[in-house]
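Values quoted throughout were computed directly from the atomic coordinates according to the rules given, and no laboratory measurement underlies them. Keep in mind that this is a model prediction, so the values were computed, not measured. Cβ atoms are built from the backbone, for glycine too; each structure is taken alone.
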Structure I
Amino acid sequence: MVETLEFLIRQCAEHPRHGRAALYRELLRSDTFLLTLDKPLDQPQVTRVSHANETLPVWADKDPELGGVWVPVFPSRDSVTAYVSRRKLRAPKGQEFLWMGHEPGAVFSLLRGVPCFAGIKLYLDAASAVNVTWSEVQSLSEGRAPVDSPELYDMPVARLVLPKGVKLAFGTVDAGPSDRKGKLMCMPDAGHFDAADARKLVRLPL
């Protein structure tokens, strides 16, 4: 199963606008791994079991723009090791980085307790990482595959006035069953636009 999950992560990273239904299904039936910082294990073969009232240290990254927390989730122990090595992470004295394995589907409900949780970043290697947002993680935590179409949000105001002279770019986007050829508008000056950003859209009446 690991090879299949790794293949799907790589495929979604290379083609961010393609459907993710197969990835979601595989996530629900595959073991996953987290990176944690803890005291060294006396015996590497020993499995440490956490209890319900125990705080679990989990490695996370802060979103540089919005400030939320993204938790890297890995398809294998080797990808955890590669992550630590690539970032040249160094553990504080008396602690070490450990991988933490979870049975299929178990990791998603666990991560819902992370403060300011933005979502998970499925990490395979430096070139292959896929963001799964908090709303998609919530569906996975309930044992359901998320709906594989963009999330649509409405503007909090009835009318939007754009600044004079602002640059606009237009294209088309599959906005789900209600609008397969929706008109996509973005403002290049607003910052970097990633193809995966088209998975969250705001309705803008023009």
Structure II
Amino acid sequence: MYCAICECEYKGWYGKCPNCKNPLVNEPHLDLLSSGEQISYERLVEIIHENGGALEVDLATIEVNKSKSFRFPWLGYGYAWAKRMRGASQGITVDFYTIEVGKDRKFAFPYLGHGYAWGKAIQGSLAGNEATLKAKKVTRKRGWNFPYFGYGYAWTEVMSGSCGEKLNLELITTKVGKNHRMRFPYFGFGYAWVDKAKLSISLN
């Protein structure tokens, strides 16, 4: 399902968007799925140079993955992460997929389960040129509701990497999506993901 307001796809969700409560639709806009213009690496470097040696691109998550697990007696663990992010600036289309996910789980007395998931590495392209980034800073938080509903939230705050030998990349999260669910009798599931981010491209 897809939210046209958040421009994000939510797998496993139905009805309303968990972020803005807008009704979800079956398919995203076709223009968000287009591959964008292909630019040679040499021209890409020239564009960054012509822009003062740096360029920022706003990215939005268009696909979210989530999962959950259970442990006896009432421990519920929820996991979510941004599966795909896209954006464009100065004719450069950026498209990233999460290729490695970190997961952890903790519990607190008496029956509070906290599940955490975050993107450890993403890979994709800058106008057709391959790029990879890895997590440098991860944040986690937790919450609960009476009597035994525990919720864990985790997301990647900062990632860094490169595109070829001449371009450095840094991704900083600017907005986090959060949602939680309950299941009878006392299972709680917390979900958090990178909803929006800013990608900085600079000359090496």
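For the read-out helix-only ellipticity at 222 nm (-39500 (n - 2.57) for each DSSP H run of 4 or more, over all residues; to 500), a value of -1500 was computed from one structure; give its label from I, II.
It was calculated from structure II.
Can you say which of I, II returns 1.00 when FRET efficiency 1/(1 + (r/R0)^6) of positions 95 and 159 (r between Cβ atoms, R0 = 41 Å, to 0.05) is computed?
II
Hey, semi-axes √(5λ) of the Cα gyration tensor in Å derived from one of I, II reads 36, 19, 16; which structure?
Label of the originating structure: I.
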